[in-house]
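There are structures below to look over.
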Structure 1
Amino acid sequence: MAEIPVERAPRARVRPRDRSTPSDRVFSGLTRGAGILVLVILTLIAVFLVDQAGPALSASGWSFFTTVDFASNLRPPVLGVLGLLIGTVTVALIAVTVAIPTSVLTALFITDVATGRLRAMMMGLVDLLAALPSLLYGLWGFAFLSPLLPPLSLWVSDHLGFVPFLRVDQGAPLISSYAIAGLVVSLMTLPIITSIVREVFMQVPPGEKEAALALGSTRWGMLRTVVLPFGRGGIIGGSMLGLGRALGETIAVSLLLPQIPSATVHILQYGGSTIAGFIANNTGVSGLALSGLLAAGLVLFVFTLATNFIASLIISRSRSGAGVDA
């Protein structure tokens, strides 16, 4: 005899409820307070710089942004940020030009080539580079790198001198140059870019990499067609964060550059300055000269803040963390 099916009443769906506990409320309040505190500190710094830079900006007007020289010992002082800004951007661009490809290749090696102890050792070395003080980088560049680069700079000038910024003037000294400062700063930005790019590459869906290999792709082909496109946003964002770090470097560049503002960029020969390094080398001034230094610091603050903000937008819109597509 056939069994008569019994209709069962549909089960009521139970919706999960988010019941906040006292510890959740405390944690939420602490995190919210920390975020607000950071915004308050940034606002206070900006207000202070604008207030203190007012006298210099009022005295110089728009010429402050178009004047190359910054001579606080003259009467009246000549205040200009253009030469300092050119040097700051030059050092930062040299640094990221060296650091970006090195960081991407290092991140690829850590995530997709190295295994076991070698991977752990490489990750530890990268983190160790980030922990070294800026002063040690500057001393290393001044005592070790500076004597080694002049012959290489001369060779580059002889063979690539048709490029304007690689040309060296006759008899010009080849120490304390933008190239030396940029190479040292690149070592300081390398851990930041490598760490971000490494985290992005580690989030590549394994299924996509395995599918590429299963279809006959080589390891390089898999990296080129799967890993690098996936991490494009992270590479750009990490590079811009490294650029922001390079723009604000102080101690190393104050040791490696003579801090002479100049609009002529010969990266292989003596000369050059950056905003942060110039301020560090001229501490102790007062009056209108101090206001001019704070105005230069305001320019650097806005420039660096804008760079980091753009980098955050790029990272937030990258495919990192999206997981495997449904």
Structure 2
Amino acid sequence: MWNAPAAPAGEAERLNELYSYAILDTPAEERFDRITRIASRVYGADAAYMSFVDSDQQWVKAQTGRRLPDTLPRSESLCTMVIAENAEVVIDDLKAEPALAGHPVVEAGIWGFYAGVPLRGEHGHVIGTLCIVNAKAGAPEDFRTDVLHDLAAISSHELILAQRNAELYRQTNTDALTGLANRRMFDSELTRTLRRSRRTGGEASLLVIDLDHFKEVNDAAGHAAGDAALAAFAAVLLPIARRPDDLAARIGGEEFALVLSGTGATGAETVAASLLEALAASGIPHPKRGRLTTSIGAATLEPGEDTAAWFARADRALYAAKAGGRATARSA
């Protein structure tokens, strides 16, 4: 009877390495699609898949056959066995395997044969898989996994190159003064978060943040003092975005934002309250108001909403917070 295997030893480190590649929920890429096409042709397979597996989901990055959804619960994935075993898994007859009795894929009767090999990150963790499947049970004639392993190694190399490019992307899309993401990266990540929410059904929230009476800082103390205040605020804001998929960004002169993937309205309100509390505790000086404060507008993504509408709701909530006396948060 099917019981999803336990996470392997070092799961936290494995997940950290996976997240470092920023590959989850990204669009299809030809360099990875090419790998699955080659695997399918070499083995004469009905389909080939490349996927990455996080704590809860299998994320299909590339596939032939188009029979798998973009995401699948980890507990319903055959590839989770490769993650757990830290080794290749080959099953000649899925229906005849006692340990797979009751597995959703086996019960659906779509596949009879499965072979998957590990896709390793630069530090050796199995962060994903490359697999082939056939509708009929039984391994192909003279079946060996050596080519599959070679293709997985090529995929890992491409992934490491992608990480290097992602690091360059981060460097060129980071605000020089604060070290936070800039507006371009914010727009990109907001779109990515929306896409993920649509695929997984998970919640997502956005905080738009504006420093109160900030013009007075520049006018009274000079732009150098204003820059120092912006950098100090960024140092307060950054630890609030503590999860791998959270993003803190500077999106305007004294305007900032927090993208909170997997966070609903209650969580967004909690994060906003935490930011207000942390800023108050920091005591960043304001030349006319004593200390620096901020106003926050929060909006949780609604079904069918695009990024423009989502941002507009958060922005309206921000202006409601300012109209309500500043140094507070409002939700749309």
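What follows draws every value from the coordinates through simple rules; no lab data is involved. Treat the numbers as computed from the prediction; the structure is a model and nothing was measured. Cβ atoms are built from the backbone, for glycine too; each structure is taken alone.
State the single structure among 1, 2 that was used to calculate helix-only ellipticity at 222 nm (-39500 (n - 2.57) for each DSSP H run of 4 or more, over all residues; to 500), giving -21000.
Corresponding structure: 1.
Taking distance in nm of label points 7 Å out along Cα→Cβ at positions 119 and 151 as the quantity of interest, name the structure among 1, 2 where it is greatest.
Across 1, 2, distance in nm of label points 7 Å out along Cα→Cβ at positions 119 and 151 peaks for 1.
Work out the source of 135 here, i.e. which of 1, 2 gives that when volume of the Cα convex hull per residue in Å³ is computed.
Computing volume of the Cα convex hull per residue in Å³ on every structure in 1, 2 gives 135 only for 2.
Assign the value 2.1, calculated as distance in nm of label points 7 Å out along Cα→Cβ at positions 255 and 279, to the correct structure from 1, 2.
1
Comparing 1, 2, where is distance in nm of label points 7 Å out along Cα→Cβ at positions 183 and 239 highest?
Structure 2 comes out on top.
1, 2: which one has distance in nm of label points 7 Å out along Cα→Cβ at positions 175 and 207, as calculated, at 1.4?
Here the read-out was taken from 2.
For structures 1, 2, which has the highest computed value of FRET efficiency 1/(1 + (r/R0)^6) of positions 111 and 199 (r between Cβ atoms, R0 = 25 Å, to 0.05)?
Checked 1, 2; max of FRET efficiency 1/(1 + (r/R0)^6) of positions 111 and 199 (r between Cβ atoms, R0 = 25 Å, to 0.05) sits with 1.
Can you spot which of 1, 2 the value 27 was calculated from, given it is relative contact order in percent (Cα under 8 Å, 6 or more apart)?
1
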